[in-house]
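Got some structures for you, see below.
What follows is calculated from the coordinates using simple rules that are stated; it is not laboratory data. Nothing here was measured: the structure is a model prediction, and the numbers come from that model. Cβ atoms are built from the backbone, for glycine too; each structure is taken alone.
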Structure P
Amino acid sequence: MSAYERMLERFARSPAGYWYLRRVAPHLDPPLLRATGGRVSSVSPAPAMLLTTVGAKTGRRRTTPLLYTVDGDSLIAVAANYGRPDQPSWYRNLQAHPRVDVLAGPHSGTYTATEITDPAERASAWAKALDLYAGYGDYQLRAGDRTIPVLRLRRCP
């Protein structure tokens, strides 16, 4: 990690950074990611995507900006919900409808999402997620008894 990236991560894990990530970035990132084909977001150089799910109850398409990491030919996403005690709505949506659309530069496409439940595979994916953003560890502490889901997105043929 470069000095610049370390500084950004320190900021992201601070109270001001937490506020920015919860309140500002989710509004800035969708137009930024759309305008750049998924290449630039307000949290660059961290890789961010737009994840489009189908609403579990409404059937409407819902789009959420998320960090992701690449693992071989799949993507890893974390349903942290900023450490809140409840699961994020996009996670409940993909449980009902696992086929999702991703806008993430060269990784854009249609994927099938599954939760990683195998303990060894989850530990490996969680380590990759923590390497991307150590704040996920903070979120797990905030989440209390809720185990934060880690998801694998595999490109659809």
Structure Q
Amino acid sequence: MTTSPARQTIRPLEPQDRAQWEPMWRAYLAFYETTLPQTQYDITWQRLNDPAEPMHALGAFDADGRLAGIAHVIFHRSCWLPETTCYLQDLFVDPAIRGSGTGAALIDATADLARENQAGRLYWLTQETNTPARRLYDRIATASGFIQYRKPLDP
């Protein structure tokens, strides 16, 4: 557990945090103009709280215990590294407090988690047009130069 410059506590999300996590994740998905069925929220929450899964969720909580930001983290193997790789799949900070250091603190906490799990790399993706996030990312990390493509797998 760490405390960010914004005087927030960063810690793993726990089962009792669901009521705060779900609206935060819905807001993240809305930012990316995405909706999911309720069953996917249930599945994701279950996975994030299952110690057998390689998935983790971190939350940034203010002094009043209000969730201010989330990070979803997935560990996976790589053909390029002997160690596991850490993927920061989702990062979202309440728009009212963006720029306060919460996003950077969540990334730092994710890096700490990656080190604890002996990962060889931490990476994440964002949209080209997400200029505010990219300002932060360009300051604290190095862009890989890769572009992601997706191919539908519909039957």
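General remarks:
- Read-out distance in nm of label points 7 Å out along Cα→Cβ at positions 33 and 121, computed value 3.0, structure in P, Q: Q
- Each of P, Q could give volume of the Cα convex hull per residue in Å³, but the derived value 118 comes from P.
- Here distance in nm of label points 7 Å out along Cα→Cβ at positions 57 and 137 was derived from just one of the structures P, Q, and that gives 3.7; the source is P.
- Identity of the structure behind 24 (criterion: relative contact order in percent (Cα under 8 Å, 6 or more apart), calculated), options P, Q: P
- Value 0.7, calculated as distance in nm of label points 7 Å out along Cα→Cβ at positions 41 and 65, assigned to which of P, Q: P
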